[in-house]
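Taken together, the values in this text are just the output of simple stated rules run on the coordinates, not laboratory data. Being a predicted model, the structure only gives us computed values, none of them experimental. Cβ atoms are built from the backbone, for glycine too; each structure is taken alone.
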Structure 1
Amino acid sequence: MLEPRIRSLALCVFHHQGKILVNVFDDPVTQRTLCRPLGGGIEFGERGSAAIAREIEEELGQSISDVRLLGTLESLFTYAGAPGHEIVQVFDARFDDASLYQQPWLEGRESNGNPFRAKWCDSADFDSIGPLVPEGLQAMLRDLSLLG
């Protein structure tokens, strides 16, 4: 069994017209549907802003600009039956290809090669699909007037 550790994570919301871009997925143990912005782990020696640019290039094959830190969250959770602890830097940025904002979803690939479909969602979508994670993110975005 792996030693428990705190993971440093960078996520990007790409807010646009009251919506943000999220990956919708199910917890394999609870079958609960969750919504999470795109991003991933920050590597040793890498700044969070560089991590988000790298992750978006790896996952979507897209370049981004105007990366800005919105805030930081601490997340304690259980996923796939295992406890997790993350320090999450939450970013906003712009896709260099503006046409991406007009598409209902974007095709992507996880680091393990599994395909996923990221979609644009607003607050009402999280009420019907499943919660936005990490915990506290929806309140942060609402407080910043980025999500209704």
Structure 2
Amino acid sequence: MNSHKTYTVAEAQNKLESYCAYQERCHKEVRQKLRDMKMIPEAIDMIMVHLIEHNFLNEERFAKAFVSGKFRIKKWGKNRLVRELKFREISKYSIDTALKEIDLDDYYKTLDELVQKRTAQVKETNIYKKKKKVADYLLYRGWESHLVYEKMNEYIT
């Protein structure tokens, strides 16, 4: 016997409305959820159109929420934000719009704090090794290399 639940289009649509209302979602995520629910492609397209038309799904709004959250909480730099949004198949337009929401003063201040904090954490006497460790940490988090090296030269001399 097949144990997975089957859904009518209306049931699936209601379920996905709740799913999208709970937190911002990207199109890719919602499509995958519908596929996991074993919905046929025609039903998926119908539900996607409904969610977009009724503003449950909005790529630009998703991108803005994603960028602001990951920047504020995880302190990711722009490179990492762009990479993660591209992975979620977000359009270049929505990515650019979302990145414009980041206040540049906040952006530089956050980088400054991260460099100071990481510099204090890295217990390395060799200055070149120390710089590499601090830089690797920041580059992994998506901070632009020219900004990272500029900042590090202020704090590690």
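Kindly point out which one of 1, 2 the value 30 was derived from, the read-out being relative contact order in percent (Cα under 8 Å, 6 or more apart).
The read-out was computed on structure 1.
One of 1, 2 was used to compute mean count of other Cβ atoms within 10 Å over residues 44-51, and the answer was 14.4. Which one was it?
So the calculation was done on 1.
Once mean count of other Cβ atoms within 10 Å over residues 84-91 is calculated for all of 1, 2, which comes out largest? Let's see the in-between values first.
Details: 1: 19.5; 2: 15.6.
The structure with the largest value is 1.
Given a value of 4.3 for mean projected area of the Cα convex hull in nm², for residues 20-67 alone, point me to the structure among 1, 2 it was derived from.
Working: 1: 4.3; 2: 3.2.
Source structure: 1.
The value -5000 for helix-only ellipticity at 222 nm (-39500 (n - 2.57) for each DSSP H run of 4 or more, over all residues; to 500) was derived from one model only; which of 1, 2 is it?
Of the options listed, only 1 reproduces it.
Of the structures 1, 2, report the one carrying the highest value of Rg/Rh (Cα atoms, Kirkwood Rh).
Numbers: 1: 0.93; 2: 1.16.
Top value of Rg/Rh (Cα atoms, Kirkwood Rh), among 1, 2, belongs to structure 2.
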